[in-house]
1. Work out the source of 3.8 here, i.e. which of 1, 2 gives that when distance in nm of label points 7 Å out along Cα→Cβ at positions 346 and 378 is computed.
2. From 1, 2, which structure was P(r) over Cα pairs in 10 Å bins from 0, in percent = 5, 22, 32, 26, 12, 3, 0 calculated on?
3. Have a look at 1, 2 and say which one yields 19.9 for mean count of other Cβ atoms within 10 Å over residues 98-105, as calculated.
4. Matching task: -12000 is the computed value of helix-only ellipticity at 222 nm (-39500 (n - 2.57) for each DSSP H run of 4 or more, over all residues; to 500). Pick the structure from 1, 2.
5. Given a value of 1.8 for distance in nm of label points 7 Å out along Cα→Cβ at positions 282 and 354, calculated from one of 1, 2, which structure does it belong to?
6. Once relative contact order in percent (Cα under 8 Å, 6 or more apart) is calculated for all of 1, 2, which comes out largest?
7. Hey, Kirkwood radius over Cα pairs in Å, for residues 162-257 alone derived from one of 1, 2 reads 15.9; which structure?
8. Among 1, 2, considering only distance in nm of label points 7 Å out along Cα→Cβ at positions 42 and 306, which has the greatest calculated value?
Structure 1
Amino acid sequence: MAPVATAIEEQRKTDETALITGSEAIAVACKLADVDVITAYPIRPYDTVMQYVAKLVANGEMDCEYIVAEGEHSQFEIVKHASACGARVFCGSSGVGWMYAMEALTVTPALRIPMVVMVGNRALDDPGAFGVEHNDALAVRDLGWQLVWVDNAQEALDTALIAYRVAEDRRIFLPCAISCDGAFLTHSQALVKIPSQEKVNEFLPRYNRADLLLHPDNPITVAPQANEDWVMEIRRQNYAAMERTFGVIKEAYADFERILGRSYGNPFFEEYQTDDADVVLMGMGTLSTPVKVAIRQMRKQGKKVGFVRMRWFRPFAAEELAKSLGRFSAVGVIDRDYSFGSPYLGGVLAGEVRHALYPSPGKRPPVLGFICGLGGREVTVPDVERMTDSVYKAAEGKVQPLTQWIGLRE
C-alpha cells in the first residue's frame with residue numbers, strides 16, 4: 001500500500017485546474033455535489049454564482065430544479081421545504097437580500113434543515129453601500145446556523161463540499177452559510193484544482209433524511225405549534241446538535257484530506273507564522289491577503305508578528321483558540337463589521353475572542369479591536385502596520401484604546 005503522502009500526491013495529479021472566480025468555484029461545488037434544487041433571486045455580489053449555475057444547467061452539465069423566486073423570502077422558503085422532502089439544496093443572497101429572508105432563516109435551523117447557502121458578504125445598504133461587510137451573515141449567528149468564512153476560490157469550493165458533508169450528517173441536520181467577501185472573492189479569479197466526480201462521490205454520500213423525511217408515505221408533523229410546552233426542549237436539541245458539530249467537522253476535514261488530497265490543518269482557524277510570534281492579528285475572510293503581505297514585510301524588519309484567520313465562526317472553537325492565543329503577548333482583532341453599543345463598542349469577532357479568553361485557565365493576553373474595511377474599503381499594508389504598532393504597545397503594558405477605527409478619513 002502506498003504511503004499516505006504518495007497517495008495524496010497521486011490524487012492531486014488527477015485534479016483538473018481552472019482559472020475561476022470564487023462564485024464559479026461555489027457553482028462547480030454545487031455541480032460536484034449533485035444538488036437537486038436551487039433557487040435564485042438576483043442581488044449583487046452573490047448573484048454571479050447563480051449565473052454560473054444557470055449556465056451549467058442550460059449546457060446540460062448539471063441536472064437540477066432551477067427555480068427563480070420572486071424574492072429572497074420565498075427563495076429560502078422553497079429550498080427549506082425541498083430539503084425537508086429529501087432534496088439536496090442550494091441558494092444564497094447578500095446584504096439586505098439576506099435580511100429580507102430573515103423569517104425563513106430563523107426557522108430553518110429549528111426545523112433541522114441542512115441547507116447549504118452562499119452569502120456574498122455585502123454592506124447593509126444605506127447610504128448606498130454595496131461593498132463587503134460581514135454584518136449580513138453575522139445577523140444569524142445566534143440562531144443555529146453554522147457560519148464559515150473562506151478567503152480564496154479553492155477554499156470556497158472545498159468548503160462547500162465539506163459543508164454538505166457536515167450539515168447533512170444525521171447527528172447535525174443544521175444549515176450552513178459559506179461567506180465569500182463581495183468582489184474581493186466573488187469576482188476575483190484564481191487557479192483552482194477541481195476534484196474528480198469519483199472522489200467527490202466517495203467523500204460526500206447522498207442526503208438521507210430517513211425517518212424525518214416529509215413524504216405522504218411517512219406522515220410526520222413539521223413545524224407544529226409548540227409554545228411553552230416544548231420550545232425549551234427544541235432549543236436544547238439545537239444546542240446539542242451545534243455542540244456535536246465540532247467532532248463532525250473534524251471528521252469531515254480528515255476524510256477530505258484522505259480522499260481528495262488537500263489538508264487545511266486545524267479546521268476552525270488558520271495560523272500563519274505564529275510559531276515564534278510575539279503578537280498576533282486576527283480576522284476573517286479576504287483580510288488575510290493584506291495582513292499576510294504586511295507580516296512578511298514586518299518580519300524583515302525584525303517584528304515577530306503572526307496571524308490567526310477564523311474559518312468557522314459557528315461553531316466557535318473557543319477552547320482551542322484560547323489555548324493558541326495564550327502563547328502571545330497581545331492580540332489585535334480586525335473586524336470587517338460593527339456592533340454598535342456592544343462592550344467596548346467593538347466589532348463582533350473582537351467580542352467573541354474576549355469571551356473565549358475570559359474563562360481560560362491559562363494566560364489572557366490583552367485584546368485590541370480594530371474596525372476597518374467597511375463598505376468594501378481596501379485594507380492596506382500601512383493600515384496593518386499601524387494596527388500592529390498599537391498591539392505591540394499593548395504588549396508592553398502601554399494603555400491603548402480597546403477599539404480603534406482604522407483607515408478613516410481625518
Structure 2
Amino acid sequence: MSRFSRPGAYIEFVLPPALLAYFAWAWRVCTGSLVASYLADRYGSTLAVAYPWISTALIATVTAVFLRLYLLPTRFAAAPLPPPAISHLEVIFEVPPPKDGTARLVTHVGADEATEADGGSLIVFCTSDQCGGRWKPPRTRHCSECGRCRLGFDHHCYFVANCISSPVLPSFTALLLLTPLTVLLLAAPIHRAALHGARLAWAATATNPRVQSYWGWKWSWVLPAGPVIRYAIGLLLAWADLDHVEGYGEMWRVDIGLVWSIGLMLALVAGALAVWQVKQILKGALGNDIMRARAYAKASDAVRVSRAKGEEDTTALAAMHRFAPDKWFFVPLQHDLYAGAVVLALPSQSPYDLGPRANFDLLIGRGRGWRWILPWNCVRNGMSNAEASVWPISEAVKTHLEEEAARLLEESG
C-alpha cells in the first residue's frame with residue numbers, strides 16, 4: 001500500500017515538520033537580541049539574562065518529547081501469538097462475544113482451538129494490512145493509518161504522525177501538559193508588545209492598500225480557508241507594513257506576533273486535549289473506548305429512526321453489533337471437563353476501571369508519583385507489551401465474573 005494512499009498521509013507529511021520548524025523559530029526569537037533588549041528595558045537585566053536560558057530549557061523539553069512520539073518505532077504491536085497463560089486458559093481475559101449472545105462453559109482445548117460447540121475461538125487474529133495473522137489482544141485495535149494493530153490503542157495522532165497507545169501515554173500526556181506551560185511562561189513577558197502590535201495592525205487594515213486589495217478580491221472569502229483566515233491574512237499584511245512603534249523598539253514586528261499567536265493557539269489546543277486526556281485516564285478509559293461508545297450511540301439512533309419508519313437499516317444494525325459495549329470474559333475453572341466459562345460483565349461495570357489512583361499509576365505514573373512528568377521520566381515507556389496484552393480488571397468485576405462462572409458450572413449439573 002502506497003504511503004499517500006492513506007487518508008491522513010498528506011497532513012502527516014506537512015504538520016509534524018511544520019511544528020518542529022515552529023519550535024526552532026520560537027527558540028530563535030526568544031533567545032535573540034531583540035527580545036533580550038526589550039526585556040532589559042522593561043523588566044531589568046535579570047529577566048533578560050534568564051529568559052533565553054529558560055526558553056532553551058522549555059522548548060528543548062517539548063521538542064524532545066515531541067520527537068519521542070514522532071520517531072516512535074513500530075515495535076508497539078502485539079506479539080504474533082498469545083502468551084501461555086492465555087493460550088492454556090489459565091487467566092481471566094476478554095474474549096469475542098459468543099455468537100448466540102449467551103454465557104457458556106468451555107471444554108479443555110486451547111484458546112484458539114475452541115469449537116463451535118464452545119462458542120468459537122476465544123482469541124482473535126488480525127489478517128489486515130501488515131498484521132499477517134498476528135494475535136489481537138483485548139483493547140488492541142487495528143489502525144488503518146499505520147496498517148497494524150496497536151496494543152492499548154488510544155488514537156492515531158496527526159500532530160506526531162503516529163499512534164498513541166498505552167506504552168507511550170506518559171509521553172503524550174506530558175506533551176499536552178508541558179506545551180501550555182511553556183507557551184504561557186515564554187509569552188507572558190512579551191504579551192504587551194504583541195497585543196499592542198496586533199491592535200495597531202488591525203487599525204491599519206482600514207487604510208492599508210495591500211489589505212484592501214486582498215479583501216477586495218472576491219475569492220478571499222474562500223481561499224485559502226474561508227472568512228476567518230481572510231481576516232487573519234489581512235491583519236498579517238497590515239502588521240508587516242507597520243512603522244516603528246515608539247516605546248516598543250522593534251517588538252511590533254510581525255514575526256514576534258506570529259510566534260506569540262501561534263504559541264497561544266497551540267497552548268489552547270493542547271490544554272483542552274490535556275483536560276480531556278487526564279479525565280479519561282482517571283476513568284481507566286482509552287480514546288478508542290470513547291470513540292466506540294460514540295459510534296454505538298450513533299448506530300443505535302440510526303436503527304431507532306429506521307425502525308420508526310418501518311424500515312431496517314442493516315448497515316447501522318451491523319455497526320451497532322460491532323461497537324456494542326458488552327464485555328465478555330473467559331474465567332478459568334478447576335474442573336475435569338470444563339476449562340472455564342465465558343460470561344458477561346454487568347453493563348453498569350467498567351472492567352478496566354481500577355479507580356482513579358490505580359488507573360493513573362497503571363497508565364501514567366508507573367510508581368513515580370508526580371515525578372512522572374520530569375523529562376527523563378515521561379519519555380520512558382508506560383505499560384509494557386506484556387501488561388498491555390493482559391489488562392488487569394477491577395476486583396469488583398473479577399468477583400462478579402467468578403461468581404457467574406461458578407453459577408454456570410453448578411447449573412450444568
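1. Working through the options, I get structure 2.
2. Derived from 1, not from the others.
3. Numbers: 1: 19.9; 2: 13.4.
The read-out comes from structure 1.
4. Working: 1: -12000; 2: -16500.
Matching structure: 1.
5. Numbers: 1: 1.2; 2: 1.8.
Traced to structure 2.
6. Details: 1: 16; 2: 20.
The maximum falls on structure 2.
7. Source structure: 2.
8. Values: 1: 4.7; 2: 6.0.
Looking at the calculated values, the largest one is 2.
Taken together, the values in this text are just the output of simple stated rules run on the coordinates, not laboratory data. Bear in mind the structure is a predicted one, so any value in this text is a computation, not a measurement. Cβ atoms are built from the backbone, for glycine too; each structure is taken alone.
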